[in-house]
Structure I
């Protein structure tokens, strides 16, 4: 009962702060976007602001800890198809803490969510409508342009959040994009977000360690030498093994 009360109070505090701050912070974001529009073609400055914005929310609860593992594996001058597992709505906030400029491939429905959708549009993230072949083709072209401009593209290969914390089946889109554009894949494994705020939950967990683990990149030659189904299985197995390691390190179930 005491734990439930703590969770309720922490959740009330976090949601109240988010609701009270989200519009003022978006207005600051918009002013910054407008000022930088003539010269910040890659939206690097506004992307940097969203990193700080999400960091604020991640540190609201003093009992939440963020652990970034192996960030040195990211080449700041490189470009990748970034992929990660998907546990919670918190995942994007965690991925932003990698502090590299990327364009997120997001489902079209999110573009119509107030504030979240506005940031997606203004920061030139890439939208796709599931099951629409023309939309998928436009998404692939947008990814190609983004990579040609020297920026990474991020995708959730599972397509949707897991319900039990375990890896789901991977879709092939990210892997085809990596092969067609001759760029490496950089897998990232997240853990903790699904326990802090489950897929169908509303209350936050009081104490939680969020881990963001960067794996070794899968290089272009290796991608070209493998069939897509084999590449998917290989990558998923790497991420599954790392997820198990993270849970052993933190003592999570």
Structure II
């Protein structure tokens, strides 16, 4: 039977591992610097003369696209390389508990990084009167995007013992789901199959994130993210089970 206690124990272990090394600080600093530069410089934050965080949310899926695979590449690849994965599963622990525990730790870590962008929110409230409900929805959507990319990266990490390969695989798969709704991609696909182009748009993470940035939480988008995360966590568990049997 699935044990919440075991899952939380894995989560605490992994979360402690993040903050026991400089990795956490480096990731958070890079994330905050990138978001600051993209939002205030490339996003023309002040030139727009609008008190909102639209530039911030426009860039965040692409920042996560680059940084999340760097978080997940070690989740399983490092365990496999060091041989500690065998030790992990000698414990009274189900594969699904370990997979979800590691995922939750990484997701909490991303949530902490997002929470540390609160100065952006404070800034727009000082400069004007933004719709804070819309901003809150945007943050919720950003957290779901992070969860989706983390689930992908975790599954890719389970497929190899090489962290670099895990990073490249995670980046490539996340990019496919992020860029599927790009006009240039949609136009290219629609030349051969308009139905396929529409399907690609519907499964795009960036496309599903867009309503959140407008303050709209639709049930179908929440279901999409929940299903997306659930599928890749299931794939992660299946890969671990297969590799364990080898």
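Values quoted throughout were computed directly from the atomic coordinates according to the rules given, and no laboratory measurement underlies them. Bear in mind that the values here come from a model prediction, so they are computed numbers and not experimental data. Cβ atoms are built from the backbone, for glycine too; each structure is taken alone.
Annotations
- Identity of the structure behind -25000 (criterion: helix-only ellipticity at 222 nm (-39500 (n - 2.57) for each DSSP H run of 4 or more, over all residues; to 500), calculated), options I, II: II
- Winner on distance in nm of label points 7 Å out along Cα→Cβ at positions 179 and 227 once structures I, II are ranked, highest first: II
- Among I, II, structure where distance in nm of label points 7 Å out along Cα→Cβ at positions 115 and 139 as derived comes to 1.0: II
- Label whose coordinates, when mean projected area of the Cα convex hull in nm² is calculated, return 14.9 (choices I, II): II
- Computing mean count of other Cβ atoms within 10 Å over residues 131-138 across structures I, II gives 11.1 for structure I.
- Once distance in nm of label points 7 Å out along Cα→Cβ at positions 11 and 27 is evaluated on every structure in I, II, the highest one turns out to be I.
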